[in-house]
1. Kindly point out which one of I, II the value -0.37, -0.43, -0.75, -1.04 was derived from, the read-out being log10 I(q)/I(0) by the Debye sum over Cα atoms at q = 0.11, 0.12, 0.17, 0.22 Å⁻¹, for residues 70-157 alone.
2. From I, II, which structure was helix-only ellipticity at 222 nm (-39500 (n - 2.57) for each DSSP H run of 4 or more, over all residues; to 500) = -11000 calculated on?
3. When relative contact order in percent (Cα under 8 Å, 6 or more apart) is calculated for each of the structures I, II, which structure yields the highest value?
4. With distance in nm of label points 7 Å out along Cα→Cβ at positions 198 and 254 as the yardstick, tell me which of I, II scores highest.
5. Identify which of structures I, II gives the largest calculated value of distance in nm of label points 7 Å out along Cα→Cβ at positions 46 and 78.
6. With volume of the Cα convex hull per residue in Å³, for residues 182-237 alone derived from the coordinates and found to be 86, which of I, II does the value describe?
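Nothing in this text is a laboratory measurement; each read-out follows from the coordinates by a stated rule. Predicted model only: the values in this text are computed from it and were never measured. Cβ atoms are built from the backbone, for glycine too; each structure is taken alone.
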Structure I
Amino acid sequence: MQTRNPKLKDFLQKLSGKEIYADFTDIDNTKTNPMGYGMYDVRNSPVEVGPFMIDYVSATTNVGSVVTKITVRVPNLDIDAVAFVDSVLDEGKKTAPDFIAMRNLIGTLKTRPSAMSYHEAFDKFFYLTTSPAIRKANAEKYVNARVIYDVINQMISMGPQNTEYVKNKAEHRVSVRFPNDEFQEMIFQTTDLYDTFGSYPSIKIEIPSIGLCDTFLSKKHNEYKHEMAYNQAQRYLQSLESGKSLTPVPEDFGRFDAEYRRLMRKVINARQAGKNR
């Protein structure tokens, strides 16, 4: 096995000869992806290896060249975002042995389609080697972001004639009447959040009927869920303030997982309970 990375060698040896299944998320959800770029999520593998994920992409470097990159995270083996590229300058652009080893591993995986979008899969990959509490919190935030996105689309679809909008400084209250006298309210609070890199516009979003309250930043490194929820809310508020009509915009993410369905059902049940308000 021609590999220079001791951790990689140990990882590959432990998997050698084993039949490994991976949930595959296509990087762009098209059928024209012969190289198999995307996310490979292995939830079950030999006990000593445990779950792991592989991100296989074509990427542009900071000098404008294009490389193919494979990044792997294996919590049980303390492999955290170890990346391999197909070529390196000091080897005269020969294909790097570690990259070949990882690409060969990908070729042996038994894949099945994932129910996640690439953004969702990458979010799971990004937090895979963090503590269980951090992983759980970020998974819950992605569920909240997806539900908020879809509920806003549902509210938009009811049109301005069924919408009541009240603004008080940075607070925006929106009440929408649905068919059969069902009622939906959301509260938006716009503010700036600060960290070591500067300040970022953010929106705190609340669905009072189910006690959901979460904050999303306009931009957060490698966390699309923030940008997705923030932009949807900002777009909605701008249309309400201007009085211009808006059409729902679909977003590519999974809607069949138990957590999403449970929370969305909770929203709908509370909406039905708000009849004749």
Structure II
Amino acid sequence: MVLLRWEGLLICLLTVAAFVSVPLAQGELGLGSDALNHHIYLGWTAQQHRLDLDFVAAGYQAYTLPYLYWPLYQMAAAGWSGVTVGVTLAALQGVLVAPPVWLLARACMPGATWFDLAMRALGVALAFLTGVALSVLDATMNDLLAAAPLLWAVALAVQAMPGAGSDARRAVRWPVLFSGLCAGAAVAAKLSNGPLAILMPGLWWLCGRGWRSRVTAVAVGSAATLLGFAALYGYWGWLLWRYFGNPIFPFHHHWFEPLRRWASMG
């Protein structure tokens, strides 16, 4: 069936079109609850960090990873209209989150009948018909951007499971590796993704056949998570350490007191 061959692309394009229709229908882009507080400020910080110029300028949110906010700041600074900014952000979010959701729907309903196709399409639609997802599309919030790497982490882990048609050795080597990288990037993008990412080893455990394969999958995924987190968060964490002696400032500041003391002695 030709439709099945292009099903994933078609559903993703329809999802993007639905996302884009929201700011087009509104004729404007609303400001999220935190837009003036830290959305714009963090985008400014991403372009030129201000840790030596401002202190708690936009609340303690000013010290979260700023790079996801850079597109919004850059478009606002360039004088783009609200509709253009909204369409661009909606399209970007749709492109990043629609494919992993469709992959999960296909893993749950892998059949090739019209019923299976309809269930997959409805599954994707229901995933984005929640209050949180809909509220993002007409405002400046970037929650879907921060959620995208975690969605990919889950989708890749599910694809790597033996029931999804992959052998155990291949599952351990590549899908689990990329799943772990995405999980680490998700935590770096938004630390509140951590309580969800910490459950990922449970999925990786299911990606192998036999104890050895399962343990290897968990080890590969966990190591890749640390690597993914360090790759995305490393520079920002280094800046926070340089100015505050805490790479996750202002959280758990007392944890790093021994390390700060040791560094000052060196």
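1. II
2. Derived from I, not from the others.
3. Looking at the calculated values, the largest one is II.
4. By distance in nm of label points 7 Å out along Cα→Cβ at positions 198 and 254, the leading structure of I, II is I.
5. I
6. Label of the source structure: I.
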